[in-house]
1. Supply the structure label, taken from I, II, III, corresponding to helix-only ellipticity at 222 nm (-39500 (n - 2.57) for each DSSP H run of 4 or more, over all residues; to 500) with the calculated value -23500.
2. Figure out for me which of the structures I, II, III the number 125 belongs to, where volume of the Cα convex hull per residue in Å³, for residues 645-708 alone was derived from the coordinates.
3. Just checking, which of I, II, III has the largest value of FRET efficiency 1/(1 + (r/R0)^6) of positions 29 and 453 (r between Cβ atoms, R0 = 30 Å, to 0.05)?
4. Using relative contact order in percent (Cα under 8 Å, 6 or more apart) as the calculated read-out, with 17 as its value, let me know the right label among I, II, III.
5. Out of I, II, III, choose the structure whose coordinates give distance in nm of label points 7 Å out along Cα→Cβ at positions 253 and 365 equal to 5.9 when calculated.
6. Looking just at distance in nm of label points 7 Å out along Cα→Cβ at positions 469 and 541, which of the labels I, II, III belongs to the structure with the highest value?
7. Taking distance in nm of label points 7 Å out along Cα→Cβ at positions 413 and 621 for each of I, II, III, which is largest?
Structure I
Amino acid sequence: MGEFFIAFSGEIRYHIFMKKLETMFAWIVKIGLFIIPFLPLYVSSSMLFPFITGKNFAFRIITEVIFIFWVWLAVAYPEYRPKLTFLFKTVTIFTLIVFLADIYGPNPYRSIFSNYERMEGFMMLGHLYLYYLMLVSVFRRRDWMIFFHSTLAASMFVSYIGLMQKFGYRVSIQGGFRVDSTIGNPTYLAAYLVFHLWILLILMHAYRKHSWTLPLYALAFLFELIIIYFTATRGAIIGLVAAGIAFAGAVVWKWSAVFPSQSDSHIKRTSWPLGRKIAASVFACIIIAPMIFWLARNSDTVQSNQVLRRLTNYSLQEGTIQARFHIWGQSWKGFLERPILGWGQENYYLVFQKYFNPRLWGDEPWFDRSHDIFFDWLIHAGLVGLSAYLVMYGALYTSVVRGIKKHTLPFWSGAVVLAALFAHLLQNIFVFDNLNTYLLFFAFFAYGSFLIIQQSDAKPTVHQRGVSKKWYARASAASVACAGLVLVMSYYLHIAPIKQSRALIRTLLAHQEHVAMDKQIALFKEALAYNSFGTTEVREQIVNIGRSIAGNQKYSNTEQMQYAAFAIDELRKEVDKSAKDVKHMIFLGSLLDEGFGSNQNYKMEARKVLEEAVKLSPTKQMIAFELAQHYVLVGEFDAARDTLYRTWKPDPTYRVAAVHTWILAIVTKKPDIAAEVAAFHPLTSLSEIDLVRIGEAYRRVEDYKNALPVYEQLVVVMPQQAQYHATFAALLAREGRITEAREQAKEAIKLDSTIAKDADNFLQGLK
C-alpha cells in the first residue's frame, strides 16, 4: 500500500511539474507573439536597408524560437492545435501553393530567399504562416485584447515619430512633406495605421462599459487618422473611405445586432437611439466629406495645401497612373506566358525585362512588383495562387456572415474584421504588402478564425485529466528535433546574411574614407565570403563603388584597373546564372567597355553580353543605349545608329533616344532618319545641351546649312551666350547673309569683349 501511495504521489508531482511546464511554455509563446507587434519600431542602422532588414530578421528569429515551444504544446495537448476550419485550410493551401510556385519558378533561390531590399519570398511567407498558426492555436479572448493593445501601443509610438517628422524634429527618409516614421515609406505607414483604426473600433466596443476608456480610444483614433492624412497616401484613404462607408452603413442597418439591449423592438419605429443617430451621422460624413474636397479640388484652399493637393489631384492621365497601366499590361503578358503557377515570388524582374513597355522610359528604371495585389499574385503564383488568395477572403467572409446570422459571432467584431481586410484589399490595388502590414493581415485572419470558432478562456476538460508520459516524451522529442533544425539552419538563414550586411556597411564606410584599394577589395571579399542571399546586393554595391572610382584622381590608374578587374570577375558570376537579370548584364558590359581601354578581348565580351541582354529585354532603352555606346567605342557608327533608331521608334516622345538617334544619323549621313526625328522633336522643344550636341554634329560633317537653324534657336534660348552668337554669325556668312552675320558678330562682342579682336577680323573679312 505504501508503495502505491508513493507511486501515486510521484505521479501527481510529475503532472504538477508538467502543468507548470505547460504554463511556462504557453507564456513564452504568448510573450513572443506580444513582442512581434513592436517590430515596426525597430530600425537597424547597422545593416543595409535599415527599415526592412532588421525587422524581418527579428521577426524570423522570434517566430522560430517560440515555434519550438509551441511544437511541444501542440504535441502534448490537443487544445494547442489549430482547429481545422475551412478558413484555416484555405490559408494553409494558399501557403503550399505559393511554395510550389516558388520551387518550380525560373529562379527558386530568389523566390525563397528574396534580397535585402524586400526580405520577402517564401522565407517571409513561411514564417508568417507559423505566426498565424500559433495565433489561432494559442490565443484566447484575453490574449487577443492584450495583443491588440500591444500593437496599438506600438502604432502610437510610430505615429508620434511621424508627427515629429511633420514638425521638423525628425527627418523623413523619403523627404518632402509626406511622413514615413520608422516604417520608411509613407504608403506603407498609411496601410499600417489603417489597420489600427479598425483595431481601435474593436477595443471601443469591447470596453464600451468602461466609460473612461472611450475618450482615450477616440483620441487615439483621431491621432492616427491625422497621421494617415499626413502620409498623403491616396490608395489607403480610398480603401479606408470605401470600407468605412460599408461598415457604418452596416452598423446603422443592423444596430439592434450591435447593441441588442437597444433593439428597436423596444421603441417606436420612428425613434432611433442616440448611438444609432451618431452612426448614421458618421456614415453621412464619410460620404459627404470626400465629395466636398473633390468638388473644391481647384480652390485656392486645397491647392495651397500640399497634402490636399496630392489627394485631390487625381487623373487617369497622371504620370504615375499611366505608369501603373503600362506595368499592368506587361504583367498580363507575363501571366499569359506562365498562367498556372506563375513565375514564383521575387521573379517579377524577369517579366519586367521581357515585356518592358517602352513608354515607361520616364519612370523608375527597374520594377520588381506590379504595384497591384491581383497582378502580383498572378505573377507570383499564377491563376492557382491568386484564386487561393481570394478564396481565403471568401472563406473568412462566408464564415463570419454565417456566424452573425446564427448569432454565434458578435456582429461588431465580425463586421470590423471584414471591413479592415476589405480596406486593405482595396488599397493594395495600388501598392503591395510588406512585413509591417503582413503581420496585421495575418493577425486579422487569425482573429477572424478565433471569432468563428468562438474559443473561450476555459480549457477543455480533457486537459484536466492530464496527459500520458508517452505524449510528453513525444512532445519533448518533437520540440528537440525542431530546436536542432532551427540551430542547424540559423547560420545560413540568419547569422550569415546579417554578418554579410554589416560587412558590406563596413566596406562602404571604408570607401567613403578613401582607404587603400587593396583594403577595399579585401573588405568586399570578406563580405562575399558569407555567401548568403545578400551576395547579389554585395556585387551590385561593387558596381556602384566602381562608378565613383573610375576617373577619380584619388586613385591611380593601376588601382582603377585593379578594381575594375575585381568588379568584372564578380559580375560575371551574376551574369552566368540561368535566370539572368539584364541589369547586371548592363553593368558588366559597361565595365568591360570602359575599364580596360583598348583591350579587344574585353570589347568582344562586352558586345556578347550586351547583345544577349537586348535579346532578353528587346524594348528596354537603357540596354540599347549601352550597346550603341559600345558600337561607337569600336567605331561601328551605323550599328549604333540602327540600334538607337529601333529604340526610339516604339515611343517617339522619348527625347533622349531621339537626340542620340538624330546625332548618329547626322554622323552617318542619314538625312532621312534625321528628318524623321526632327519631325517629332522640333528645335523649339529641345534643351540647350541637346541643341549644342546636334549643332556640333552638323558642323563636324560640314553640313552648315542644317547647322544654321540649330544655332538660330540657340541664340533664342540662350541670348546671353556670346559663343552661340559668334558661331551663328559664321554660319550666316557662309550662307551669304552678310547683314545678319554682322549683327550677330556685334552682339557677340557686346556680350564678351575678350573675343573682340577675333570678331573684328571676322567683320573685316565680311567687307
Structure II
Amino acid sequence: MAHIVKTITLPNGKEIHIETGRLARQADGAVVVRCGDTMLLATVVSSKETKDVDFLPLTVEYKENFAAAGKIPGGFFKREGRLGESEILTSRLIDRALRPLFPDDYHAEVQVMVQLISADEEEQADGLACFAASAAIMVSDIPFPDAVSEVRVGLKDGKFIINPTRSEMNGLEMDIIVACTNDSIMMVEGEMKEVSEETLLNGMIAGHESCRAMNAVQDQLRAELGLTIRKYDTYDPTPEFVAKATALVTDKIRVVTDSLAPKQERSAQIDAIKKEMIEAMSEGVTDKDELAKIKNHAGLVFKNAQKDVVRGKALKERMRLDGRGLADIRPIWGEVGYLPRSHGSAIFTRGETQSLCTTTLGTKLDEQTIDRVTEEGKKRFILHYNFPPFSTGESKPLRGPGRREVGHGNLAERALKMMMPDAYEYTVRVVSDILESNGSSSMASVCGGCMSLMDAGVPVVRPVSGIAMGLITDKKTGEFAVLSDILGDEDFIGDMDFKVAGTTEGLTACQMDIKIRGLSYDIVRQALEQSKAGRAHILQEMLKVIAEPRKELSPYAPRIEIIEIPNDMIGAVIGPGGKIIQEMQRVTGTTINIEEVGNKGVVTIYSTELKSLEAARKMIKNIVAEPEIGEVYMAKVKSIKDFGAFVEYMPGKEGLLHISEISYERLASMDGVLEVGQDIEVKLVGVDEKSGKVRLSAKALLPKPEGYVERPERGERGERGDRGGDRGGDRGGRRDDRGGDRRGGGGGGDGRGGGGGFDRR
C-alpha cells in the first residue's frame, strides 16, 4: 500500500493529519490520525467468508494505552485490562455511526480497532475516533459506500466550538458529538445546560460542516489508492422463496398487529406464526445444511414482512401497534418513597416499561475516583442502569453490566447531572433497575431517577423528563412518520431511536441513532418539536406524584455539619498518622473529612444521628478552640505525680491539676485520689500571662464546705507582704517554670496550701 499523508483544516482553523501505508500494513485497512500530540491508530479486518446470518457481525473496540500519556497502569499486574466505561462509551459512538453504512446484505465478520497511541493534555481523542475508524475502512477493499466522520461541538457564549480542547471544555453550555456523512446526520449524543431545540439543531449543522471536510479527505484517499471493492456472497433467498414465505405470514401478522395485544401476548403470537412458516417452507427437506439455510432465509423474510406490516400501519393509517396515534404517550403511573430504608426511591411506569430507582446520599469519601489515561479526578454524581433478563420475560445468566447498560446509564446520568445543585455536599448515587421493558427504558431511568432524587430531598434545579422518539420512512415516496414514546418493536422495525431529555426550560441530554443512510434536518426538527410536547406531558404526570424535592432528608440519610478551622489547625485535628480523627470517628460513629480550601481548613462531618454529629462537632471545636478562663472541661487523667495530676482537658492539650486544686480538704499525697484514665471535670481558673500555662481546678466546681474560709493571697498582706509576695511569687513561678515545662502546665506558688483551707483556730 502506498504511503500517503493528508492534512485537513477545519472551518475553525484546527489541523488534523491523516497517514496510511506506514503502520499495521497486514490489516485490511489502517490509518494514523493526529491532532496536536494526540494520535490514534485505527485498523479494520473483515473475514473473506460471509456468514449465513441475517445481520452484520461488527465488533468495534476503542482502547487507550497508558503509555500514550507517559503513565504506568495501576493495580498489581501493571497492564491494561478490559475496557473501562469511557472506552466502552467511545466504542459505542463509533459503532453506532458505522453500522448503518455497511451494505444491508454484507454479513462477513468485521473488526474495527482504534487505539490511542499518543495523548496530549489538550486535544481530545473521542471526537476523532470515528473519523479514524471510517478512514481505515475507506482505505481497505471492504464494501463501505459512504465516508462518515465525527466531531465534538461545544457551545460557549453563544458560539459553537469544533473539537474544543480540554481547557475550552470549562463552562460549556452544550457538549455533543455529531457523526455525519456528506448528505446527512447519522448519530448525535451529548449533554446541555437547558438549551433550546433550535440551538441543538444548529449545533448539529455546525458539526456537519466540519464532517464534510473530513469525509472529503477520506474520499481522496480511496481514489488515490485505486482500490477495487471486494465481492462477497450474499446468501440471499430466491425471489420464489421470498414470495411464497411472505404470502404465508403477511395476513397473519396483520391480524396480530390489529389486535392491540400486550407485548408478551403479541410476541407469543408472532413467534408462533414464524414457527409455522418455517415448518411449511421446510416440508419434505431432510438435509441438515439445507434446513439451516431455510431457517435463516425464513427468518430474514419474516423480519421484512413484519416490518412492512407495522411500517405500513404507521404510514398509511397513522396508527401504532398498541392503538396509539403517532404523538400519543403511553399511560403513566408512579410512586415515591416505596422503599422504607432507602434515602430516596421511586417507581416510574410508562406502558410496559418500568424502572425502580433508588437514590443514596454518601460522603465525600464515597466519591468515584477517575483514573484514565487522559483524565484524573473525582466524580460525585453517579447513575447506574441495570437490565435484568426478567424485565423482558427471559431467562439468562447474569454477566455484569454490558455495553448497553453502560451506555444507557451514562445517558441518564448526563441528563440528570445538569440539574444537580452546585457545590452539593453529598456524593449521590442513583440506581435504575429495569423491572419491565418495552421501549425507552433509559428515558424511564431519567424520569424515575429524577423522582427518587426529589424523594431523597436533593434540591434539583428543575425536574427532568425524557422521551424516546422513533421514525418510519418510505424510501420510494419519501413519506415519513415521527413516533413519540416508542415501543420496543417500533425501535426494532423503525429507522431512528432519538432519546431526548430536558426540563421546562430546555434540553439536558440527547442520543440519536439512525438505521438508514441519512436523516434530513426537517425530520430532526419535527422530532424535536414533537418530543417537547411529549416531555411536557410526562413531566406533568411526574409532578402529580412529587411536586418538589422533600424539605427533610430520610432519617437514614447522613446529616452534614461543615466547620471552618484555621489552616494551622488541620494537623491538630488529623493527629499523627490520622490518630485523632480516626479516634473521633470511632467514638462518635461519624464520618469526618477534612481538606484545605484556600487559606482555611474545611471539616465535613457526616452522621445519621444528630447526637453523634454534635459530639463530633464538640470534639473538633475543642481541638481548635483556645482555652477560655471560666470554661468547664471534662478532662482525662494522663499521669499522676506527687504534686498533682496531668490531665488532658482538651484534645491534644494537657495541664496540671495541682494537688491543692483537687479538693477543699488538704491532701497529704496523691495516693488513691485519682487514677490514670479517670474522667474528671475541671475549670480553667487562670492563664499565666508570661508562660501561657493554665491553672486548672476541680474544687472550684465543688460546693464549699461549711465554715470554709478563703486564705488571702500573699500579695494582700501590706507592703512587706507585697514584697514577700512578689519574691515568693517570682520564686514560685520560677519553680513552676522549671517543673512546669516538663509537666505541661502550671500550678500555684502557694504550695499545697493553695488559696484557702479549714480554719483550725
Structure III
Amino acid sequence: MNRLQTVETATKGPRIGESAIRPDGIPKVKGEFVFSNDLRHPDMLWGGTLRSPHPSARIVSINTIPALKMTGVHAVLTSEDLSGMPLYGLEHPDQPVLADGVVRYQGEPIAIVAADHPENARLALEAIEVEYELIEPLSDSELAQENEAIHPDGNLFREINLSYGNSQEEEEGEVTVEGTYEVGMQDQAPLGTESGMAVPSEDGGIDLFVSTQWLHADRDQVAACLNLPSEKVRLTLAGVGGAFGAREDISLHIHLCLLAMRTGKPIKMSYSRTESFHGHVHRHPAKMWYRHHAKPDGTLTRVEARLLLDGGAYASTSSAVLANATCFAAGPYLVPNVEVYGAVVRTNNPPCGAMRGFGCVQVCFAHEAQMDKLAIELGMSPIELRVKNALKPGDQIITGQTITGTAPVTEVIETCAQHPSSAGLASQQMELPGGAGRTADPKHIVRGEAIAVGFKNLMFSEGFDDFSTASCQLLDGVATITSACAEVGQGFVTLAQQIVREILGVEEVILAPASTASVGSAGSTSASRQTWMSGGAVKSACDEVRIKLLSRIAESHEIDVESLVIVDGGIASLSSDFSISLKEATSDPVEAEEVYRHTPTFPLDENGQGDAHVSFAFSAHRAVVDVDQELGLIKVVELITSQDVGRVLNPLQLQGQLEGGAAQGLGLAVMEEINVVDGRILNPSFTDYLLPTALDMPPVEIAALIEQPEPNAPFGAKGVGEPPAISSTAAIASAVRNATGLDLHRVPIRPTDIVFAERVEND
C-alpha cells in the first residue's frame, strides 16, 4: 500500500512544482469577484456600531430611546440585551461583546443598531446618548506592570524568563555591544474592510457569511456569546479582501448575529476605513534592550535581552506573540549562553494581536542591528560574522530544542550576499528619494547597502492541538475537495487542485465552499501553516481515496492491486492489458475524510526551555537604499532575497508571497505606523497612514530558493508567507544606517530621525 501512495500520476493540469494561475485572480482584476462587502439579500437590514471616543472611561448611562424612535430603526442593543457569554477572545475570553460599564480603548463597541438603510443606521448611532466619566488612560507600556490594573485580569498578559546555558562571566578579550530598539504599531491594512452578513434560520440558528482566517474558532466564540449550540451557528467563508492576521480575531461577527436574531431579518454590516482601524488588532509595538558578547574572532558567547510588547486593551494572541519574540530573540545563530526576559502588557492602547511575522519581526530588527554593531566593533565583515555563527541542522536554538529538520542559514546568507546587484545610480527625478514630489537634490543623496537574516517557527506551537481536516470525493472522474481552510490570498485554491491532480490524476477538481457545516476545522490561515497542514489533510484524503479506488478495482476485476497505476485519466495494470477510465471507474463515488496532525510540540518550561516548535523557516534580504540627508527622504532602490522553502510547489505563487512580504517589510521600515497618543489613533485612514505604492517598491530579486525538502512535511514544502516580512525590515533599516552613519534604533524611520539626529561615527 505504501508503494501505491507514491506512484506518480499523469494529468494535463498544473501539478506539484508547476506554476498554477489562481482561479480567483482574473475575477479580482476584472472586478467580478464577490467579496464579503458585495453580499446582498432582498430583505436585509443594515447594521452599525457605536464606539467609544475615549480610550478609558466609565459608562455612567446609555439612553437608546431616541434612536429606537427614529424612522427605519428596527433594533438597538447594548450589553443589557446579551443572554449568552458576554466575553470573547481567541485564546482567552476577556473582551466584552459590548462594553459593560467600562471602556478600555478608543473604538470599543458600546451599542449596535439595525436599520433599513445605512444612513438611518448612522443617524441612529448619533442619537444614542452616552454619559462617560473619563479615566486617565494607561498608554505607556513601561508603566503597565506598576500601574493599577485596568482589567480584572490584571495588566500582565504573560512574562517569560528564558535562560539557556549558564556562563555569566565575560571571557578575556571579549567584545560587547548593546543597544535599545523600538518598533512602532503597524496595521495589516487589508484593502477590504471588515464586512459580512448574518441570516437567521428556521431552526433557531444563524448562518453567518464573513471574511475570516479561522471559521471554526469564530463559530465557537459566536455560539458561546449567542447561547446556542455550535451546530446551530454555521459560518461560510465570504470573499476575503486581505487578512495578514487582522481577521484571526472576532470583529463584527457577534454583532451581526445578535441583530439578525433580534430582528428576524438578514443583517449586513460593513466597516469604514476609519472604523476598520479601530475594529481589528494590529502589530505589537515593542521596546527592546540587547547586549551581545563575542570572542575576538567573532564567535558569539552570550546574548542578553529584555523585551516589552504592548498588547493593548485585550488579550487576543499576545501570549503567543511574546513566546515567538522570546524564542527567536537571538536570531538564527548558535549562541551558547542566553538570558532573555520578555513581557507583554495590557494598556489602554488599541488591542494588538496577529500580524505577519508574529513577534519575530520585532526581534529581528533588534538582533540584526546588534550583529551589525558587533561586526563594526570587531572589524569584521557583517556577512562573515553571520556565517560564522549561523545555525545548522543538529544545533540547538535558545529554547534547547534541537533542529531536526533543514536549516540552510549559511546558504540563504551567502547566496543573498553574492548575488550581483543591478542597482545603478538614479538617472531620473522619479527614481530619487521623494519621487513624484520632485524634492530631492542628487548632491545630498548617499547610498547604503546591508543584509539581514531572520527565522520563524512554522505552525502553532507550545502543545497546541494543531490539526486540519479535509475530505475528497471522486465521482465520474471529477474530484471534489472540501476543506474549511480560509483562502485569504495565500493560494490554497490552487495548491489543493495541484495536490489532487498529483495523486489522483484527474483533470477536473472542484473546491467546495469553506464552511463549518460541511467539514471539520482546518485551523487558522496563519503561522505559515496551511501549505503544511491543510495541504497535508488534502493529501491524506486523496491518498486514502486512491487506495480505496485501486483496491475496489482490483477486487472487482480480480487483478493484483500492486500492479495498478493511475495514468492519463485512467487506471491501468502494469502486468496485463487491463485499463479503465477514471470516469467509468468512479461511477459510484469513492470518498474519504482525513484529519492531519503534525508532530507534537510542548509548552515552554519555567526557564523558557522545551521542544515548543514543529519546524523553522529562514530568510535573508539585502537592501540598497538612497537617502537624502537634508530632507530625510529614503528610496529603497533594490531588494535581493534568498529563501528557505523546503520545496517549491508553485513557483508563480511563491514569487507573489516573497514580493508581498517584502512590501510589508518595507512599509514597517520607512513608512507605516499607527500613531497613538494617549490611547488615541491620530491617523486612521489611508490618507494619513502611509502605505507603500508601486512608486515605493523596488524590484524584488530572488537570489536563490533553497530547496532542501523538510522531513515530515507534505511534499517537503515549508510555508513561505511570513519569513519575507521578517528580514526585509531589518535589512532596509541597516542599509539606511550604513548610508547615513546614524544610530537609527527605531522603525519606521522617520525623516526627522535623519534630519535632526546627532551623527555618530560608523567606522
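Bear in mind that the values in this text are calculations on the coordinates, not laboratory data. Please read these numbers as outputs of a predicted model, since none were measured by experiment. Cβ atoms are built from the backbone, for glycine too; each structure is taken alone.
1. I
2. Comparing all candidates, it corresponds to III.
3. Greatest value across I, II, III: structure I.
4. It traces back to III.
5. II
6. Comparing I, II, III by distance in nm of label points 7 Å out along Cα→Cβ at positions 469 and 541, the maximum is at I.
7. Going through I, II, III one by one, distance in nm of label points 7 Å out along Cα→Cβ at positions 413 and 621 peaks for structure I.
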